[in-house]
Structure I
Amino acid sequence: MKKAFCNRLLLICILCAAAGSPLFANGSRQGGGSQSQARPATWIADRKIVIQAYVDDIGDYLPDNQAANPAFQELKKRTGIDLEVRYTPGEKDRFVMAAQLAAGAIPDMILCYLNNSTRPEFPILLKAAKDGMFADLSSYFAGAKAYNRYLEPGYLPNDTRRNIMWRDDFNGQVYLVHLAIPATDDYLKFDPNADMVGGPYINEKIAQSLNLDVTAIKTADDFYNLLVRIKNGNFRDNNGRPVTPLGPKFWGGSVDAIEECMPGLFWGVSDGYNITAEGKILHEIETDWAWRRVQYMRRLLSEGLMDKEFFTMDTTRALEYYTGNSGAIMGDVHNYVPLIRDQGGWIPIPYMTDWNGNNRRVTNGKGAYGAWAVSADAKNPREIFAFMDYMSTQEGQLFATYGLEGLTFNLVNGKPRVTADVAAVLSDDRALSNRFGFGFGGAGNYFFEYILTNKDNKGLFGEIRPGASGSAQFANSIAIASKYPLQPRLVEGLAATAYLNADEMADIKAKMDLLNYKETLSQAVFAAQDAEARRILDNFKAQLTAAGLKQFETYLEALYKKDPKSINFR
């Protein structure tokens, strides 16, 4: 058990080093040991913090032995924190989170995905907060070194401030903290050294054989004609079997890939909703857009232009599928996936247009990626907050992003650059995690990178991804982005379904949550007959209407009339 007592001299030293920060002053406690032992200015407390992560990207590559890992040991020296990160696998991370919250079985802190308040995790977190499961952190921001920026007017995205953190119904208290807020507003700049180019990618040899100009593929008809040309080309995979023109996402089957391949067939751009020229908000199931999309995909299937496992192929099989060149076009991938980055041989189909003829990448402005909360039962939440705050200082971000000087990086002209040992295993997640304990640009142990906020890799370190500068590791990724730049277009606002979280929409949300539009579309695509496919769509429309569709649309129209930037129609 920790034997903590106050050391007045130590407290004065830490107060001076922390420039008066109440976070570190109140957190500077030490356990049994020599009272004269010097502590670094970054010292927080001699204690253990247990974090439950509901993030598979973290859970998949945690070090096998955290206590003996260089990263975790160094963190203990700097802060006094004995950190333990837990992950419980399950069908979906949010299902595990819901079950553990319901059972009250959470440790000191939780960490989860949460891009914005439309994510399915948010209702779970909101209920837990209202049920008193999380500690109030509102009093700690003013004294923080990184998180004090959350109090600056205009720094946080509106959704973060209004819907997640400083909600009206929280009465000034803060139970959920959003992560990965950019330090600056550079979301309207395209940087080929940083930005991803995602969407469908075509096998480069096949494209060359067809003398294809990928920039000329803009509409759904263009895409269909390309698939026909591929089929008629009689291309073969590595095992001599016929190549399927269109395969699933690189990460496996998903309905989401439809929008990447056929953006021009999507009218309901705000989680299925859009607004007419007359100002009427509709779900696309009330129009003919859903049926047009289903017809298009049924045609691809019937003509052998799309893989039958487009919606269902698992991740392992998908990697084998594309490594063996069994699909001519990946339904969705990006230029930093190792298969693209390291091996090459694939090029994007980058400029397909949406329903409105626009092919610019839509950005909603500043965003976030994850969230954390402290258990109401945790001892001294101030120390946990201080730990998270330290990690997002410049020193903490250097540690989280590059690791330890001399072990994983060296300073070159004042900027950190990964060592040759790290560069040699940048594609080996397990080696990075167990040997060093860190992650580099998403590879390896992703925990430390995930918990950062006020992020500015380019400003702080001179490169967006560790290893990108002066290294051939990302050369192909950068070359693709340079050749096929996707200029951004700002469309402010939240997805329409975010407003189902309003108290007055609670009954409607409960009913709509039982309906699965993506599954409905999948069933319609694979229906035996067109008439059956139409019935499936008509039944969903009837169910959505019965759940309160018209009331919700009326509510959205009132919001939109008051503030056109509140909903991201485009």
Structure II
Amino acid sequence: MPQSRINIEPNQRPISRPTVKTKSAGAYQFEETHELVSLVESAALLLQTKGERVLSEFSVPNSKWQNKEKYIFVIDLQGNMLVHPDPELCGKNTIDLKDVNGKPVIQGLIDAATSLPQKHFGWFHYQWPEPNDLSPRWKSSFVQLAKSPIGKSYIVGSGVYHNLMERSFVIDMVKEAVQQIKIKGKSAFSLFHEPSGRFIAKDAYIFVIDPRGVCLVHPAFPNLQGHNLINEKDSNKQYFIREMLKTTETKGSGWVNYLWPKPGDNVPTQKSSYVEKVKFNNSWVMVGCGVYLADAPVDLRPSRGINPNQVISLVNEGIELIIKKGDSAYEELRKKDSKWYSPHTYFFEIDMHGTRKFHAATPSLEGSNIVDEKDILGRPYGKILMEIATSQSGEGWVHYQYPRPGELFPVWKSVYSKRITLSSGEKRLICCGTYSMPMNETIIEDLVNHAALLIQEKGPASFPELRDKKGQFRFMDTYIFVNSNDAMELVNGGTPYMEGKNVANLKDAHGTPLALNCIKEAKEKGSAWVDCYWYKPGDRFASLKKTFVRMVEHGNQTYIVGSGFYVIQHH
């Protein structure tokens, strides 16, 4: 099922007065963040002045320090949890505690306040379930190093559950990365690539670019490293890399806004990057971190991509053209700015061995083999295309990240392919790919039906394929889930942590019993669409999510398989 979220509390809103500053961590946009930092600072000061005897005071339920979701925790530098409302954690060594993605939580909290000699506070972001909730949410914890009168050091902290990224979180991350480069030089770059480290949080990550525009570090798209990005443009044709370099060279640091799709989105949203200059070897480099801030403006211009039904129709028309005109049809398929070939949509053709026989956008690829090709995520799109070519139906979709012609940054590309037999008797796979295709019911139904056929054939043996992050059942923010007849979550491609849990009590943001509704509709109708309101990762507001579910049987077992997509809403 989708990842659980709760409604935004009233205090989880931008503060109406001027942005609040604290002595430790700068300015904050949200009242909730400011209150959390103030609480930690007060607790740390008390521990520094009164010593260990205040630890029992911090542990009192329903007090200033322990109030439902908002609570103080205290750990020593060895990872012993001295104060925490969860009795399963308190009094134990928790140094090996990890979040649902394997991120070392306690070590990360300690490092945030101790990794730099002159900085004794910081933020750490990880995924953790709320009390009495099933599924994990992003949690941002602020920690401060405190030394008691007897000289012992402790980490005092508190966290908040929400999807909001503060500008100060980003500044904190960049400044720590800058300090690491000052201390370690180029060897610091490996830290920025660690998925379990402090420099990748939510959809934010550290990037490093030299003064010429050459990318040195880019965890999201490692294929960009070594390439010059100086001429890259955003969705609004702005040279955003040039603007970043100009800002760092003239001001030393600053914010640059540009339009870029969120991960899984096809509609560009304003992304804000904080960049800072740091000395490197005999020159300097720009260190930055980009973030989609709460309520960031969205590009409301109509999408230039075509929808799945239009792609299918175009492929069928293209096949008719090839059958009717033979080789001369390919000249028409190459015509730029035609119905067949635009900057966002074009045809290519492969034979049954995987050799490209035709490629409208990049003729130089003709003759090359696609079988072993993978995208930046490691998704084997060449192998998937060949599976479509040899399948019983001979048609299907594959989604992967691939740069637009003439560009470097990979974006989501959706390809519909259909097998035909030429007049010569040779079989070919006719493919039409389009970039940033808006999701709709056609794609989701195709995905669920495909998954259902696998389950019907293989049963639980199909589950690893459905979970595979690099496989055809995971793309953008779309994934497959499978429930048992009694609401046990068996597969969740988006949140594996949910697997093995009973989700009968899972409700959407409006309190609707989501899991039970899906099971009921699928069992009564065989297949059905179910609407819910869910928090898309990184969004502040619940969005309408349309979920397609289908009942399938294998042996004497009944399964409910489903997937969904978010209906784009603007606030």
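In table form, for the structure just shown:
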| item | result |
| --- | --- |
| Distance in nm of label points 7 Å out along Cα→Cβ at positions 126 and 494 - highest-scoring structure of I, II | II |
| Computed 20 for relative contact order in percent (Cα under 8 Å, 6 or more apart) - originating structure among I, II | I |
| Structures I, II, by FRET efficiency 1/(1 + (r/R0)^6) of positions 270 and 486 (r between Cβ atoms, R0 = 35 Å, to 0.05): label with the highest value | I |
| Structure (I, II) behind the derived value 4, 17, 23, 24, 19, 9, 3, 0 of P(r) over Cα pairs in 5 Å bins from 0, in percent, for residues 182-245 alone | II |
| For -7000 (helix-only ellipticity at 222 nm (-39500 (n - 2.57) for each DSSP H run of 4 or more, over all residues; to 500), calculated) the corresponding structure among I, II | II |
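Every number in this text was worked out from the coordinates using simple rules, so none of it is lab data. No experiment lies behind these values; they were computed from the predicted model shown. Cβ atoms are built from the backbone, for glycine too; each structure is taken alone.
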